[in-house]
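Alright, structures below, take your time with them.
FYI, it's all coordinate maths here, none of it is from the lab. None of these values were measured; they are calculated from a predicted model.
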Structure I
């Protein structure tokens, strides 16, 4: 089943959550209930259920008589979501080193080629998708796919943070270089070095957090929470931040 089929099956919850975690909707903006019904072609009951789920995940704030506010990125929560992922994935990497075969390495190298293509095209969403897929290959090989899906389902703040970080293509290039180093280390069967590379790879947030607070203060939760009425749900927020690679 495709991701699109999954989203359709979930009603308005899937598409709305996707628009939030892919930064199509700006953190802090306010959307009326009427706009939500129209844009997501939904009736009252399915939309209410979707908003309650998203509120439980901390991705929206319900505003009585007004609609919803897309939750600003909560750095503390994003840090805890990252901690959860790092804690689980560290053990997954160890399992991978005991179980992987040549086919798994070939799959990782295929992913590196896809990541290279995304970097050259300057598409942060596409790059994050193949980045996620790269890490998912470790979970699959370790037979821990459910763990990966569970982590993904509760990591909306961390995912938005990650997406915001890679609007700079130089960061995408750094991530790709780290992935290449990891694959080369796996080929050499050096688990100790792999764990060092892995720890460095997933612990950049401590350094990047304060920088992003300065660069995008209105996107984070500890700033002014008034929010502004959205002009249209068809405007892609992330698209306003990404530099056209052809202009570089």
Structure II
């Protein structure tokens, strides 16, 4: 699905003489695999996702993507960010950048349907309304009965649920979640994480989650990548003896103490 090789990016913070460097020599993400990326603040988690999204360019290295059923990978870095959207679905920490407050829930879903089917947004309103409401019903939050409301009326959890739905609708192959439950209360965080995971498994997608919620990593991940000072410090694989919340907390605590 994705093969990363010799990926490097140096960043210098304003007012600081010290440069941060992300350095990932080799890392592969398989089809239908769920990866959780954890680590102390400043470990490079968000930088890693930004490179995948095309929000910043690496200093060196390659990111190759291979679609399901294809034997020929291509260079993801050669694509513009809007072109990558075909292959990458993105759920940011705050959905404000991808939702329009005055636009209705239904119109967001219709617009995404039109984009994924390469048809006019205005043309399919009648034929797609029923399908859109069915998609909203899969969130199990009652939003299908509020489809005509502007998203600005929704709670933060409901807005983030819409962002998750929009990201999965095009079946992009791989989803990127950047601490997408960080601003939610614990109850909504659990609900939305489970819903996202249901979509991932149903549509047989791959996913990378950046999180500080270690219990969710243990519950949902196939592999947990621990980043520290810009590089992969350790990989925990489901089924291994090291794959436990207690061990993960021990690793993270030790890294915080040695910062």
Structure III
């Protein structure tokens, strides 16, 4: 993940910060709706149906398929989810924002949205199939890093961190997704993609980020106990550690 704009050119970084400033003008916590755009479960279903293994092969076979079969339905689904969201907070639908004419990369978009999540999100709502989306999984991981105080924001106050840790993640049925719930969803998608022969290295890297959080609390028992005192749910860190390690080391 690249929430700190590392590796992004200065001119692009300034543009990202400009857009971020517009979102920060919303002086109220928001409900961030995590939605795939160029990926998600629909991507792999289309690739399988077309008999290709990646987006490059898909475009070569059918230049219109990426937009018509993947991007368009993903965007429509995401906007509909945001419009019908069960929340009292103003929803943010990232698929509405489009910077193609500025040649934004996926890394640029992710840098922006991770910062918006850090700065404003009190809730995160995951659309169906998010566990197949590289970006959606990264956003879930970021929310967990915020909950567990693993997110680093330069010059942030203690009050800022206390606000960040209160972020709650839901599915579209308003069921809370905790770290173990999210991991189980990601695990299922990785096993499915592995079985179907699709690369899933990015998803496994995100599992490694969750594994690092989990590992910290295994090696710091007292800290884990103190953390549990402030959270509304408990985790079996030892069990999660073993399951995460198995997924990280799974052969693709």
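Have a look at I, II, III and say which one yields 30 for relative contact order in percent (Cα under 8 Å, 6 or more apart), as calculated. Can you show the working numbers first?
Values: I: 30; II: 27; III: 21.
Working through the options, I get structure I.
Which of I, II, III yields -10500 for helix-only ellipticity at 222 nm (-39500 (n - 2.57) for each DSSP H run of 4 or more, over all residues; to 500), as computed? Intermediate results must be reported in sequence, preceding the final value.
On the way: I: -20500; II: -10500; III: -17500.
This value belongs to structure II.
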